[in-house]
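Readers should treat all values here as calculations from the given coordinates under stated rules, not as data from a laboratory. Worth saying up front: this structure is predicted, and the values here are computed from it rather than measured. Cβ atoms are built from the backbone, for glycine too; each structure is taken alone.
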Structure P
Amino acid sequence: MICRYCDKKIADGSIFCSFCGERLARKKKGKKETVKVPEPRQLPSGSWTVQLRKEGVSITEPTREACLERARATRAGYVKIEKAPPKRSLGETIDKYIEDNKNLISPSTLNGYQSYRKTRFKAYMSEDISSINWQQMINSEAERYAPKTVGNAWDLVRLSLDYAKFQRPEIKLPKKRKAKRKWLDYEQIQTFCEAVKGKPYEVGALLALHGLRRSEILFLSAEDIDAEKEIIDVHGARVVGEGGKMVDKDYNKTLESTRTVHVVMPRLMELVKGKQGRLVTTNPTTLYGSINHLCKSLGLPEVGVHGMRHSFASLAYHLKWSEMTTMQEGGWDDPTIVHEIYTHLAAQDANADIETMKAFYNGQNTNKITNENEKVQE
């Protein structure tokens, strides 16, 4: 088409003349109207671009004329302005989630989140969340860290993206390997209890063998043990919080964790008699390391504090406690762990039962074999 004001040839359907700048669409006769825009500049690629600062947009077109035409139409309001969403880096998104929710997150979880923020996905923290290749980020992290570690770090990213109302990306996490639980059997427990006598961490170890968690042990005071009734009032937790500082909580991990535990070791009552205040004041990692050091020296599995808790469940099975009683004393709300330990140990007993039946069909004295199996189980 030809501009009726300057007689220049322009693209068909143009709203503005790319030469004189006059508006062509719905132009009232005799009235001139010119829209001024900055002069476009050519990019290395050959395209032309212009920045409309007032409107907050930039325009890029293949030719100078097309760039001017679109810029004038945009400034005149004939083209809808679609502003790009503001950039948000992954680090900023996570920081926002943590800051806004830190009063709702437990101190230990908050400490873990802050650690992940500093140490995980470091190469991506400054990138805009709208441009991150999420699967590539996961794959890169999985080359250096265990699947469980990557999964835990991703949980923080996922929660942060949800909080920012950003569409959650579809990703595949590395497959977690099922952790093999460690515990001491009843004979190993006896060996450990004898060897731990007089050690500075003996009270902590014996409390763990009563099914208490590390956080519960660190919180416990002598006043929480009723010497007359021989019971422990488990009602709080001491955990590692922000900056590695110990924080007291007046609640436990779950509702079932607040419980009454019966003291089953006379030795523990001897150790706490006359005590006041906290029973275990050592560093959490020191307690863990001390127990493992002793286990290693005795040729026992290095089970740590949590493995002692599982050892409590293994002894309960040996003494024919019900799973329900074990769960109540240990404060488990999910029967999975207790059931797994019971099932594993029951399989060992089943092997002995099978040998007894084989002996029956082989004409052997099954009473003798049964008695021997019972001695082994005792």
Structure Q
Amino acid sequence: MALTLDIFSELQRADPPDPSREHQVYFDALEQAKLADTMGFGCWWTVEHHGAAEFSYSSVPELVLGAIAQVTERIHLGHSGVLAPFQINHPVRVAERAAFVDVLSQGRLELGLARSGGTEWDAFGVDPARSRDQLREALQMIPRMWTEEAFRWDSDLVQIPERNVLPKPFQTPHPPLWQTCTSPESFAMAGELGVGVLATTLFTPLQTLAALFAEYERGLSSPPPASERAGQFVNRQKSVFTFMHCAETRAQAIESRAAESALWFLNAAPKVFRVPRSLWIDSIRGDLAPSDPRATRSVEASEIEGEVDLDDPVPVIRLLNRQLTGETVDPEEAFEVLESIESVVIGDVDACRKKIAAYDRLGVDRLMCLMSFGHVSQQDTLRSIGLTGEALIS
């Protein structure tokens, strides 16, 4: 199997905010990262979110990656990704912080950038109309800051006088670049720029990914002039985020509450990021809509849930709706419903191996496995990481 298994971390704790529990999230992550390093996982990916409550305590991702660098030896350190709008992260600061992590880890950084949206745009006063262009320019600028002693930039979006941006990264010529992608346009843009794609499935069909990857390949085959590409080499890798929990037996997978926790994740995300839940539901149905404005628009709380149909014909949507209305979901029922979804990797070793093979056949290079999510305990998370390493990596 050519596909590499990575770890994806939201720094998540599915409990009401409480300082003692929040603090433990970080120490749990360090323990997980140390184990992932010894078990042969390729990369530890973290995210950037602000004001995301129990959904994600990853507001200082570069500091987290710096800490992980000190307790690991081989695993790469991925940022998926820096929120690219300049009001949130000025490109010079992104280049400086990322290069420092690369130096600290002796060349293990992989840098992704994201357009962001919703509540984070609101919090930092981002102009949505300029955010995609800012993402593009950041990806073009940062590798030049890493490789040029006299860097300057002058565009309609930002003016940076000539500076030697320090430190320079450990890797030569620079760390691999990635773009977080959700829409067909963003996949095509990543291909045009020559950066890797960081994609997601949640509960969506794998055929949806195939259509998006086709847009990425189209972008790769139609590059702009070399001066407009991002960096000094093309990163053609396709990386995909998904839920994963590997257990010794089917019964243990059910007892872990991983399936129930995946449902919690899908129900919590729209509320945290203040986007219409209908966007997530439509993606589960396999409806692919280019440039859907719902993906980047922060809405009022009353608009988030929308219509909740307890008799929806799609079993997983029906189950999500029942959980959302406060109904207790039976762990076995949740597992059985998610067991039939090809993109969700929850089960015993053989079941996980079969589902990973489907991603491999699709042409995925890296599978970003979300192991710690919802109400899955630290003990079960560590057990899943260890078993995955022993049975699916070694």
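Calculating relative contact order in percent (Cα under 8 Å, 6 or more apart) for structures P, Q picks out Q as the one with the greatest value. If P(r) over Cα pairs in 10 Å bins from 0, in percent is calculated from each of P, Q, which structure is the one that comes out at 5, 23, 35, 27, 9, 2, 0? This value belongs to structure Q. Look at mean count of other Cβ atoms within 10 Å over residues 110-117 for each of P, Q: the largest one is in Q. Where does the value 0.6 come from, among P, Q, when distance in nm of label points 7 Å out along Cα→Cβ at positions 342 and 358 is the thing being computed? Only one of P, Q returns 0.6 for distance in nm of label points 7 Å out along Cα→Cβ at positions 342 and 358, namely Q.
Here semi-axes √(5λ) of the Cα gyration tensor in Å, for residues 134-261 alone has been calculated and equals 39, 21, 13, so which of P, Q was it run on? Derived from the structure labelled P.
When distance in nm of label points 7 Å out along Cα→Cβ at positions 238 and 254 is calculated for each of structures P, Q, structure Q comes out greatest. Among candidates P, Q, the computation of FRET efficiency 1/(1 + (r/R0)^6) of positions 46 and 246 (r between Cβ atoms, R0 = 25 Å, to 0.05) that gave 0.75 used structure Q.
Work out which structure the value 6.6 belongs to, where distance in nm of label points 7 Å out along Cα→Cβ at positions 22 and 150 was derived from one of P, Q. The structure behind it is P.
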